[in-house]
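Structures follow.
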Structure P
Amino acid sequence: MIQAIRGTYDVLPGDVEICHAVEARLRDVFHRNGFGEIRTPVFEATELFVRGVGEETDIVSKEMYTFADRDQSSLTLRPEGTAPVMRAYLDFDARSLKSQMRLADKLKAVLILGDEELKSGTVVLRDMSTKEQRNIKEEELL
């Protein structure tokens, strides 16, 4: 009989509902505090992980499942979440200001950091629904 792979487990009815309840509660807390969810692809270019965590690390040498796609590009199933999230934000950063503002309009709140804020040691917190904003000192963020 085929069994679950060692170290993995199935989440069955009864337990799934508990997981959903915990996830819903966490989403609510995060949403109320201005955080949004990000979902990155299950696989990425292998180079992202090799460059991000180093070629000689345990993640690269022991924990990555790498394969070639139809074009013979090297892809890897996501072994960790930091590199894909950073790739997504850098990709977003490369977009036009107009497309960034369209996304910002969908969020509850945004932090604005420009040249003036850097000079004064502040950031602007803007409530996207009311359009109200206030300056926050850098030390208040930490």
Structure Q
Amino acid sequence: MYYERRGRTDGAAPPVLFLHGLGSSAADWAPQLGPFGERYRLLQAHLYRLAVASLGRTSRWTYLASIGALIAFDARTRLGRVACPTLVVAGERDRTVSLASTAALGRDIPGARVELVPDSGHVTNRDQPTIFNRIVLDFLATH
């Protein structure tokens, strides 16, 4: 997997990995590079190129079967076993993941903190980067 290193370079700085959905790219994290890079070693995974290359070699039948497997996959019963600090950040106007699903995620993970960002859709780190950065940096600083 191709990734870029950004931010602090000393080994004492904790790492932060920025991942993105397949409909976007590592460039979508641009508003976070400066504020996060002051405190953390940053890794940006470039999954889009990897996914395109992989999907290009996949037969139509295999692709459709994998979509069926994704639809059937349900890890909700395992959320209660998450044992690390968890932050769930979502936009109040997200039309991709429902607010009910976001609330359930926060409810079902023990001790999870849920933050809903006003005037934001599915891509909160781009819609409201200042608010997103503050929420995540505050969370990381306390854990």
Source structure (of P, Q) for mean projected area of the Cα convex hull in nm², computed value 9.9: Q
Work out which structure the value 15 belongs to, where relative contact order in percent (Cα under 8 Å, 6 or more apart) was derived from one of P, Q. P
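We did not get these values from a lab; they are worked out from the coordinates using the rules stated. These figures come from a predicted structure and were not determined experimentally.
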